[in-house]
Structure 1
Amino acid sequence: MIDKDLLKFLYKLKNTNRYATVPVVTYESVAEHSYYVTLFSMMLCDELDIYGDQRVKILQMALVHDLPEAILSDIPTTSKSIFKQFGMDVDSISGELMKSILPPYTGEMIEFEEKETIEALVVKLADIAQCFQYCYHEESLGNTNMEEVIMLINEGYQTIKNKLRKKYKIEPKLFDE
């Protein structure tokens, strides 16, 4: 029989809101975010001709990349970028939490946080694209508080694209204007 406690625990992601430190018009849950990150990761895999085991790994990584937020809550990129050591500590704690949440996927979580492999960089690019998606949606609803968030997200987007270009000689165009 399936683990009732695990199911209840994972369901918390549906009610864990993102962007806690930014005034928003609509809330987005970690579960919604993870869905779009997985969808965007799949689209990037199509663009980059990534199939087989590597694609499966990317999709698994996308699904679990924010699971620890069911315990930690969402810690915005803005906070992690301003306080670099804090961001690294959160990433380390996230890896440790994965060992107790879904141990078989701890490796994917740690790999994602390190942002070095092509798989982690593809998922991070999808993660950032989804942040743009949410911010642009908020702006379309009249939210004028997203400018700083968008600037920080764009810095991260350019960093990941540069890493993919330099290290792996690939340049995804899917989310470019």
Structure 2
Amino acid sequence: MPPVPPAAVPPAKQRPARRAAPAFEPVRIDQPVADFTAPATGGGLWRLQDARGRKLVLYFYPRDNTPGCTLEGQQFAALAPQFAKAGVTVLGISRDSIASHEKFRDQMRFPFDLLSDVGEAICRQFDVIREKNMYGRKVLGIQRSTFLLDAAGVLRREWRGVKVDGHASEVLAAAQAL
């Protein structure tokens, strides 16, 4: 008996099409970063391409309103005038929703926007998703990391597995040196 052609297979027996993973190249030092778009606090969408012409700091943090993430944001906020003077835009990114980000930003009075990456596309582009041990369970979460892009959108520095205290000052010094 000859095989049944695919068109003759009843729809209930056909496998659903798999969605292709987004195609992107992970970021690399001294290479341009592929454009991305994300919802931002203050409303609207933020696009990487719109930041061309200014240096950019992207700091990835695990979760809004947690002690380490709050301290990190406060340290970047305290240095905001120096970052601005150096021509640097600072943005925080996590997997939290825009509603959570709005509340966090307003509560902490951060002078910079937070981007929401609920679908983890940007986190994966920057390769910051790591397996973590939380209360004896293995979970996937954001590894605290920071990236410095020059005005042309080229990745110039990266910090992974960041220890919060003093980190914002180190990033500022690197941005001023660009």
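Here, each number is a calculation from the coordinates, and none is a lab measurement. Quick caveat: nothing in here was measured; it's all calculated off a predicted structure. Cβ atoms are built from the backbone, for glycine too; each structure is taken alone.
Structures 1, 2 were shown, and distance in nm of label points 7 Å out along Cα→Cβ at positions 69 and 157 at 1.8 was computed from 1. The value -22000 for helix-only ellipticity at 222 nm (-39500 (n - 2.57) for each DSSP H run of 4 or more, over all residues; to 500) was derived from one model only; which of 1, 2 is it? Of the options listed, only 1 reproduces it.
Each of 1, 2 could give mean count of other Cβ atoms within 10 Å over residues 29-36, but the derived value 18.5 comes from 1.
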